[in-house]
1. Comparing I, II, where is volume of the Cα convex hull per residue in Å³ highest?
2. Can you say which of I, II returns -20000 when helix-only ellipticity at 222 nm (-39500 (n - 2.57) for each DSSP H run of 4 or more, over all residues; to 500) is computed?
3. Please state which of the structures I, II yields 2.1 when distance in nm of label points 7 Å out along Cα→Cβ at positions 9 and 25 is computed from it.
4. Starting from the value 15.6: which structure in I, II was mean count of other Cβ atoms within 10 Å over residues 49-56 calculated from?
5. Upon calculation of relative contact order in percent (Cα under 8 Å, 6 or more apart) from the atomic coordinates, which of the structures I, II produces 34?
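Read the figures in this text as sums done on the coordinates, not as results from a lab. Because the structure is predicted, anything quoted here is derived from the model rather than measured. Cβ atoms are built from the backbone, for glycine too; each structure is taken alone.
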Structure I
Amino acid sequence: MLQEQIASVLAETLHVEVPAPETDLLETGTIDSLALVDLLVRIEERFGVRVDLENLEVDQFRSVACIASLVARAKVRAAENSQTVERL
């Protein structure tokens, strides 16, 4: 499951355990702005996606569930872009 994979990235990258997918990572102080940048890089590497930095909002990293949603959308965009390139 994607949320479990995200939680694993958090554990590996930031050495934190998240009790629930809806736990607010920002409010609880689990991640800060510097950790967020590191996490973003690891997520892009691990899942082979690119996060659109122009439209990036901190709330997209508020919880494991939010991050999983962001990754899922990025995967869909990547697949759509790949299909467009194949048609050309």
Structure II
Amino acid sequence: MADGYVAHPEPGGLIPWSESLSGDVFYWRVTGSDPESWPVVVNSRNLEWWECDGGALSFLVGIIDGSIERRGLPSDVPGSDPKVRAYPG
């Protein structure tokens, strides 16, 4: 981990939940008992780390509608026809 982040189960630790085809990795930062309020931490492929409050759904909507700055992410993310794949847990 970088920029002072730690892995879960350390307090405030990160749990990876997705990655882009470009090599960007997306994490939840565990900040309490409500997973819907956990901020999203992005480790872009150019090793820039940044955080977005509001949870994963707000983050994804913001990336798709352009309301969230794509710091370090390719300008074409998520592309013209984004797809979501769910994997059984």
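1. Going through I, II one by one, volume of the Cα convex hull per residue in Å³ is largest in II.
2. Details: I: -20000; II: -3500.
Among I, II, the structure yielding -20000 for helix-only ellipticity at 222 nm (-39500 (n - 2.57) for each DSSP H run of 4 or more, over all residues; to 500) is I.
3. On the way: I: 0.8; II: 2.1.
Computed on structure II.
4. Numbers: I: 11.5; II: 15.6.
Answer for the origin of the read-out: II.
5. Working: I: 34; II: 17.
The value was obtained from structure I.
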